[in-house]
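Visitor: Before anything else, here is the set of structures, which you'll find just below.
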Structure 1
Amino acid sequence: MQVLQAGNHKLLFLEVQPEMIANIARKAGFEAKTKDGQRHIQLDLSAPGRLLLFDASDPGNLGWFSRCQFYVDGRSGSVMQTPITLANKRDRSGRPQQNSVRLSIAKELPANFRLPGKQTLTEQVFYSLLLEFLNALVERGVAVCGTGAVQPLAGRTENPGTRN
């Protein structure tokens, strides 16, 4: 990890390796394609089964929400308190694919960026965080909070209609 100075701003630069990220994704059971950019790493993930990305506001999903470790902002796709952004991958008709997502991992972060519990982010801590997040997508569930760009893939994903 490096500290970069850009004018009055200090940034943390994570030196994460795309090969290591792809290996972690394979270890979690995903097929992964990585694309290394200057400021982020893009990761296209496909799982053999359905991903557990669910709507946190639906009372029918309360069981998943109570054991959830990660939360995604539905508008921006940011995985809260991490340098990860999540997006749905869509099929040709525009519907979200049930077993695929796209992650973007920021390499440049504000110097005061901290994980929950005020833990400093290092490369090793990030690799562990990524493995936990990917395992949660497959095993325990990840909550989508709010509506917008990211759509849930599991649980009750459509609003119930009116009763007659």
Structure 2
Amino acid sequence: MALVLAPEYVVPLQKAHDRQFFDCGNESLNRYLREQARQDAEKRAAAPFVLTQPGSPAVLGFYTLSASLIPVRELPEELMRRLPRYAQLPVTLLGRLAVDQTVGGKGAGEFLLTDALRRSLDGARQIAAMAVIVDAKDKHAESFYRHFNFLPFQQTPRRLFLPMAQIAALFA
């Protein structure tokens, strides 16, 4: 069966979703999805979204979103000059993003990232967030996000951000 990448197949994690066989190749991400993601959703610590396929409860990919704050001093100086003079600014944290190895290389990661950015923009229209941030766990993840124009923070280079204005332009 071909992988179907459509927005209606990315939904909030539910109890009925089958997470047991999810394997992205990173045990900490696998364990998070299997053992902690639903608890985070119930406690509103993170909002996990999963990619499934028509008629199947199997999770093929997931990401999490949550509200966060960033110290303004960590942003590049040219961006800091254009922002309000607050010590911290609101952002959306893309906490985790992973795809099952069975769908790796088929565009599922890019699709999930696009979905996460769209949801983040929609949320920022209701509750302010000036960017989406990620903490890249390794060089491969950092390269993935940089490919989509995420920029590094000054003091923590693997912490990356994409300004909401750029995200809005993507969906204009």
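Every number in this text was worked out from the coordinates using simple rules, so none of it is lab data. Here the structure is a predicted model, which is why all the values come from computation and not from measurement. Cβ atoms are built from the backbone, for glycine too; each structure is taken alone.
Visitor: When you work out relative contact order in percent (Cα under 8 Å, 6 or more apart) for each of the structures 1, 2, which one comes out largest?
Guide: Largest calculated value belongs to 1.
Visitor: In terms of distance in nm of label points 7 Å out along Cα→Cβ at positions 57 and 89, which of structures 1, 2 is highest?
Guide: Looking at the calculated values, the largest one is 2.
Visitor: Still on this structure, I have one more. One of 1, 2 was used to compute helix-only ellipticity at 222 nm (-39500 (n - 2.57) for each DSSP H run of 4 or more, over all residues; to 500), and the answer was -7500. Which one was it?
Guide: Comparing all candidates, it corresponds to 2.
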